[in-house]
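Several structures are given next for inspection.
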Structure 1
Amino acid sequence: MITMVKSPKGWLGLTLALIAGAIYPLGFAPLEWWPIAIFSVAIFWWLLNGQTRKYAMALGFSYGMGFFGVGVSWVYVSINTFGNAAPPLAVLLTILFIALLSLFFVLLGWFNARFINRYNLIAQIIFFSTAWLILDISRGSGFVSFPWLYLGYSQTSGPLLGVASYLGVHGVTFLLIVISCLVTLALAHVSKKGRSNALMMLVVLLVAGTGSSFYEIKKDTAQQKTLTIALIQPNIDQHIKWDRNYFTPIVKGLFDQTENYWGADLIVWPEAAIPAFDTQVPGILYELDELARDSGSQFITGIPLSESRDEYYAGIKMLGNQQADYQKQQLVPFGEYVPLGAWIRGMIDFFDLPMSSFTPGSSEQTAMKTAKADYIPAICYEIAFSGLMQQLAISTDVDQFKAIVTISNDTWFGESWGPIQHFQIAKMRAIETGLPVIRSTNNGITAIIDDKGRVINQIDRFQSDELVGAFLLDNRNTWFREYGYWSLLIIVLGLLGLGVIFRGRQKI
């Protein structure tokens, strides 16, 4: 029984899939036209309806090429500008990267045609949404480890943002995929009754999601504290960052920018602010520690940490009355470590970037504890891993005020959308955990984000400046911070059970 208007086949269908994928990133920063991302998924699901396996896989590849071709083409900047790859080679490597990521949608297309399409529409929606969710999680894990452009991130300025406080970004994604499928049915179901039923279910989900968001926004503060904070944004050109001839002026510039702010509760320099191993600059670290102790400040800086000749880490060092080190756990593929490095290092400069052989830090690390607050550390890319941030957040003292402190260096990606998408991801971590985010970057966006994902103050990109002040910050209790993704797992398993039970019965 045909239940949806037939989707086009051949080149027309593939072209529509490419366009649908290409408009998907418009739902994210900097544009944040979030309904477009939902509409993009709705078109893709409609195109997959009733297709053969081979054609569904082609649709998946076409959609993925548009999706990632627009969404993450900014990797070209780091390959060409900082990896010294000639433009044709940089374009080729970027296309290969995009094609690799597109394989996830190829798999989704195959799975939809092989298994999902045989069932009624209720089961199809449940199974398709679950398959999308599983592939998202897979893309953010293992060899690929690229947790970018999850549909849930589109809601940092949308009406369903509060759902993340219960189910995390993946929970928001799952809800939005279901909503996207219902949008498809509301527009393309062959029967008036089917369109009406889909529209009614759509309204129910939107009202429930918006209601939960409103509740979270109005939720009482669990803890509140005023912290005086100084965030330093030096805006160092990446081309000279690791040139020893520039080491002294870089470090002197950081000292000069910080000079007037000793005495603040927290002073933060960005990722790898000191371009040397900690073991190479004991004098500088001693001076910073003395300044912090004498003024009563807690000082945090990014700096590579060396434990032996063969092991070194992207790191954070906290100095002052309380001291701690943090070693980055989630490394950037091809940036901080090179998969199959023994085979491909030396092929092009991009595979031999400075500091591209880090060791991942231990998963047993905890938050950085001080007298006034517990700080959950995140180095650049790590802020994109919601599970990691949740685990570090629950390692804090129950009665202590908490904040996420993330340091970054997005200089690698120039004026592209990449750093702005990264900033949007940091907002989601605040919404999920109910904790403020204190973000210090080399060239932007340095900012303080409140517990509901709203920017209190920021320094824009490509400026050398300091973000300084006394900020009244809140902690808000969230279900996600307490229980992580267990709730989402239970909900999805329950829906899958219903989908199996009713897969051949009632139709929308």
Structure 2
Amino acid sequence: MRPEPDELYRGVLDPLNTRHWGKPDTDLSPDGKTICLILEGAYPYISGGVSSWVQQLATRMKEYRFKILTIMASDEEEMKVRYTFPDNVIEFRTIFLFEYLNLKQERFRKRILLTDEERGQLRKFILFDTTVDWRIITNLICRPDKIGNTIDFLMSYDFFDELQILYDKKYEGEGFNIFFWTFRSMLATLICVMQQKMPKADLYHAISTGYAGLMGLIGRFTYNKPFLLTEHGIYAREREEEILKADWVQGVYKQLWIEYFYFLSVGAYKSADKVISLFPHNREIQVSLGVSREKALVIPNGVDDSGFPKHKEPHAGINVAAILRVVPIKDVKTLIRAFNFVVRSHPEAHLLMIGPSDENKEYAQECRNLIEDLGLNDSITFTGQVNIKEYLPKIDMIVLTSISEAQPLVILEAYASAIPVIATDVGSCRDLVEGIDDDFGPGGIITRPVSPKETAHAIIALCEDPALRITMGENGLARTRKYYGSSMVFRTYSRIYEQILDDEIF
């Protein structure tokens, strides 16, 4: 029985308490068309651009069977499946980063039998040395019969010896106790994830680097199968931005965590047979981090505009919409502050916050408190997760104030309904709004990030010019139809799958 939204099916639990449905290790299709999609912190639990893309991919590519492996932080809170799996999704598993907290030492502390080559690679692994041989490390770390479980390894003399070398080399001026527990927690998460059982597949397709990319390279080296990597954003760069702003890590350990995530990303880049980005600038970043140019491809997001309404329904006032998850990276507070300026000159304007607000409840509450402090309760509405196509005919413009984006699907979906967009100058937003050497004209207005007044001026400009709204919406629709059609996007993915599975690449 296939899960519907808000249902979780728990099969026979293995010792690491993975959630899954479908028969584990389902036989591969005889014609070699089983794809394992690997995600971190996304589909099917978290809605948003990446999850919508995965749903489109599986739905459109009916000639393939898919297994879904999703990596989440922990099992502490109830998680809801927010998507109905297409019929060609035959297996779904969830693994948790902090599952090592439930593990116990199973064997007495002792030396691990290692060859000189294995010991040298293990040292590189612990030092986050990007020249490490991942084939050797996969064969070593992923084998509890070789090194024990996560806790066994972290209690071994071998681990402590290598940790002492790292401390003496780079962290001698820091307190050893903080260093030990910081590093131990990093390795505990990493090793525990690596020791998860991978679904069998003919091709492993990770939808980011990080832990998803790590599992992709493990699938490659464990089963000798090809590994395809798609990055919607540059994972390591995003983690770096978060760490630099974070309060939970201080001093030299900020750099340690940054090195850790770049280490994982470079490993995935070097191990993947093809690496895909959404737009050229991100491709250049990937190349600068170790992806060879010949295997770096650009495939944009896509949308089928035929499924989106073009008609406009009469409505009172002016409806401004933000289609988003209420999380800090979307910088909802800047949008709220901007709208405080808008309603002073256009009290008939109303802001719709469309999307889930339960992913970061603390931030969502801060946003609601700000709305109340500014006296905007009557001007801003949180709709929660809704059928967006029912709202589109009544929306006059869509606004994004994100501080980081890749190639927002929400912009393409706005254009699919001929709605103009105001967006911050991040990722490929400028390319989508203003075009790249085309003659369609702007599909909206670009603003600087964290600029409430500039965002307000852009909203006001479109409030006061209905004809401009129509023109910009039509420009965006024309650009989307020519360059960002989903049929073209998924045909390209289908060709890549075929090439890899037919050994033309691998």
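Just so it is clear, none of the values below were taken in a lab; they were calculated from the coordinates. Just so you know, these numbers come straight off a predicted model, no measurement behind them. Cβ atoms are built from the backbone, for glycine too; each structure is taken alone.
For this structure, a couple of remarks:
- When volume of the Cα convex hull per residue in Å³ is calculated for each of 1, 2, the greatest value falls to 2.
- Read-out distance in nm of label points 7 Å out along Cα→Cβ at positions 135 and 279, computed value 3.8, structure in 1, 2: 2
- Distance in nm of label points 7 Å out along Cα→Cβ at positions 295 and 447 - highest-scoring structure of 1, 2: 2
- Identity of the structure behind 16.8 (criterion: mean count of other Cβ atoms within 10 Å over residues 391-398, calculated), options 1, 2: 1
- Value 17, calculated as relative contact order in percent (Cα under 8 Å, 6 or more apart), assigned to which of 1, 2: 1
- Source structure of the calculated read-out (FRET efficiency 1/(1 + (r/R0)^6) of positions 191 and 231 (r between Cβ atoms, R0 = 35 Å, to 0.05), 0.05) within 1, 2: 1.
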